[in-house]
1. Given structures I, II, which gives the highest value for distance in nm of label points 7 Å out along Cα→Cβ at positions 98 and 202?
2. One of I, II was used to compute helix-only ellipticity at 222 nm (-39500 (n - 2.57) for each DSSP H run of 4 or more, over all residues; to 500), and the result was -9500. Which label is that?
3. Have a look at I, II and say which one yields 7, 29, 29, 23, 11, 1, 0 for P(r) over Cα pairs in 10 Å bins from 0, in percent, as calculated.
4. Given a computed value of 17 for relative contact order in percent (Cα under 8 Å, 6 or more apart), which structure among I, II does it belong to?
5. Could you figure out which one of I, II the value 0.45 for FRET efficiency 1/(1 + (r/R0)^6) of positions 178 and 210 (r between Cβ atoms, R0 = 35 Å, to 0.05) was computed from?
6. Using mean count of other Cβ atoms within 10 Å over residues 130-137 for the comparison, can you identify which of I, II gives the largest number?
7. Name the one structure among I, II that distance in nm of label points 7 Å out along Cα→Cβ at positions 122 and 138 of 2.4 was derived from.
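Values quoted throughout were computed directly from the atomic coordinates according to the rules given, and no laboratory measurement underlies them. Please read these numbers as outputs of a predicted model, since none were measured by experiment. Cβ atoms are built from the backbone, for glycine too; each structure is taken alone.
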Structure I
Amino acid sequence: MIIRDLPAPFSLSWRDSVGSTNDEARRLVRNGAAADLLVVAAASQTAGRGRRGREWVSPPGNLHCSILIRLDRPLAEAAQTGFAAALALCEALSELAPAEFSCKWPNDVLCDGRKIAGMLLEPEDDWLVLGLGVDVAEAPTETLYPAISLAAAGASADAGAVLAAFCRRFLPWLERWRAEGFAALRQPWLARARGLNEPMVVRLEGETFTGTFRGLDEQGALLLDQGAGGIRRVLAGDVYFPR
């Protein structure tokens, strides 16, 4: 990754290798070294993880970073920043590759229907750590959801260019969320959503169910129409689309 200056007010803390950029960012909080919009980025991770503790494959050439965000809204709303990040990443990647980018609930970005990026949001005291992984140079082959790299989508940009483009796009969405709450993100995210008004499969730890994806509620929960069973509100889970 070519290290580039990030747009203000972002700042960069670079590592050649870490276990997890999220863990490194949380360590900075505990040590009193946190700063709003400080980006911890690394060439590689040896213990990267995704949602539910799943391994996140982190080869060199991909983007592995975590952003510290000062929480000035209630902690219960912190996960909504993932919608702002997904919108920003779709916009940034659209600048770099001739492909269609969409948002997949809750925290993924798709490229031509295949996963290209994921996020892991973790609170730490009065901070939110927004972990971001983008398959820039290489995509994993053994995944729960089909994956693609930015290079395979026709882009020549490296991870540094992706990070800089993301930061430029993320700040306006973050500021809108801070000022207006989730109402500022809901419709823009739905306009980019994968599978709206289409059948969907939702998998929880001990349950799998189906329905039609009808949208998001005022807090960002998924609304699944189960016909005679009514609308089910889903707070967390893995979603898939029947072929």
Structure II
Amino acid sequence: MDISILYIVATPIGNLEDITFRAVRALGEVDLIVCEDTRVTKRLLDHYGIETQSTSFYHLPRRMKKGGAVKPVPKLAFLIEELKSGKNLALVTDAGTPGISDPGNQLVAAAIAEQIPVIPVPGVSAVTTLASVSGIDLSEFVFLGFPPHKKGRETFFKRVVEFSLPVMFYESPHRVLKNLELLQKMETPKQVILGRELTKMFEEIVRGTVSEVLEYFQENPGKVKGEFVIIIY
């Protein structure tokens, strides 16, 4: 059995120039690129003239275990077999570094279980991008991914305001105002740093109290668009 390599490749979160030479080379040399959405990744591949075949890989249902080993669902099993057959694969997410709030960890875990080498090709992450311009001490912080949509949402934000460390999380434009309103009701003295559309044409970083940031977007509803990364501290 000829086992090859699974590369975990970070891609831009907006500006297509934010990619490493190594990442471009890896994507061009592997046998198959595993994407969240092939249509999204195709824009990046076309930009750099990369003709490698791609396939989609979405969130999977909770995996079963049999005899202590992971029992993969069909698509995951297919990707592992491709690796076992001697092919090199690259895993990418729609934007940023795989494995953070996306299904990448499932493929990585399956590869590790099969003793397939997993090699990171690091690069952009929305979390580190906002952290780099925060101007606050982030030698320690908590990252919580995406808040729950409904059930557990209030509990989530109670945890956020109780942490003594800065808390970072992702947010969608559909819920950002509702969640800021929920934080405002909690009357927290915490400050907010909100990054919107980072590295893209309409990139914006808003700072202030919860009420000030909420008021800003209430007065500018046209800006409640795109991807959000938020620090509460």
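1. Numbers: I: 3.9; II: 3.1.
The structure with the largest value is I.
2. Numbers: I: -7500; II: -9500.
Here the read-out was taken from II.
3. Values: I: 8, 33, 38, 18, 3, 0; II: 7, 29, 29, 23, 11, 1, 0.
Only structure II yields this read-out.
4. On the way: I: 17; II: 22.
Answer for the origin of the read-out: I.
5. Values: I: 0.45; II: 1.00.
Among I, II, the structure yielding 0.45 for FRET efficiency 1/(1 + (r/R0)^6) of positions 178 and 210 (r between Cβ atoms, R0 = 35 Å, to 0.05) is I.
6. Numbers: I: 25.5; II: 13.5.
Comparing I, II by mean count of other Cβ atoms within 10 Å over residues 130-137, the maximum is at I.
7. Working: I: 2.4; II: 1.4.
Matching structure: I.
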